[in-house]
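Below, each structure is written out as structure tokens.
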Structure 1
Amino acid sequence: MRVRKLTATNDYSFGQSQNNFLVNSPAAVAQIIETNLGLFSGEWYLDQTLGMPWLQGVIGKYSQATADLTVQTFIRNIPFVTDIETYESIDTQSNRNYSATTTVDTQFGVTNPITVTNQQEL
């Protein structure tokens, strides 16, 4: 597996030849997880089945247990993910915010901590 690295501002990195890519590494899977979580379900016009179901199972009327299950299921269905090592979440229903920190076991090793958060103000 090979993915182009993102810069600190989430743009593609260029100009460093093969150093612009993450190849068969936990960091590559972590980047895939982060970018997939940043896409709301139905947001991409070319394939509305893609994206994280933030509004359908996390933000708003859902309990923290339901939200955790929704996010963890989504992460487990991402390619190369084998299991979730750690998962801690905070659900602030008063302002409809949800955030979590997780480490994920992949086919290439364990990722560094990944921050999971709803990406838009609702």
Structure 2
Amino acid sequence: MPQTYRYHHLGIPTTEDFPGATHLAALKMSVSDHLATPYGIQWMKFDADCTFPDLVKRVPHVAFEVDDLRAAIRGKKVIIEPNEPAPGILVAFIEEAGAPIEFLQIEKRTRQAHSATTD
């Protein structure tokens, strides 16, 4: 079965503070809520000691929700290995055509709880 890519958000790195920032201590970065805009825009500010690749910290990325994260990254140039930044959300980054691409696999029950709080 072919992989389906569903648009999730556009991540834009910045060095400036922004309204509604949530600090993610484990990832050493702050993010805005992508659901705060109708287009899924997420601002990202990285702590000085964040170890993410410079490509992710400098270049905007598009993020897609997928059903099978491992299948989505198979054979790709993985630049951030699969990790779980929040319960029920598995994330990885690849590099494609010189740009970072994020894939998210969201457990069904996590997606339902998330939808209930945003509807």
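Between structures 1, 2, the calculation of distance in nm of label points 7 Å out along Cα→Cβ at positions 60 and 76 yields its largest number for 1.
From 1, 2, which structure was distance in nm of label points 7 Å out along Cα→Cβ at positions 4 and 20 = 0.6 calculated on? Label of the originating structure: 1. Comparing distance in nm of label points 7 Å out along Cα→Cβ at positions 12 and 28 across structures 1, 2, the highest figure comes from 2. Given that helix-only ellipticity at 222 nm (-39500 (n - 2.57) for each DSSP H run of 4 or more, over all residues; to 500), derived from a single structure, equals -4500, which label among 1, 2 identifies that structure? Computed on structure 2. Determine which structure produced the value 2.1 for distance in nm of label points 7 Å out along Cα→Cβ at positions 68 and 84, calculated from the coordinates; the candidates are 1, 2. Matching structure: 2.
Since every read-out is calculated from the coordinates, none of them should be taken as a lab result. On a predicted model such as this, the values are computed, not experimentally measured, just so you know. Cβ atoms are built from the backbone, for glycine too; each structure is taken alone.
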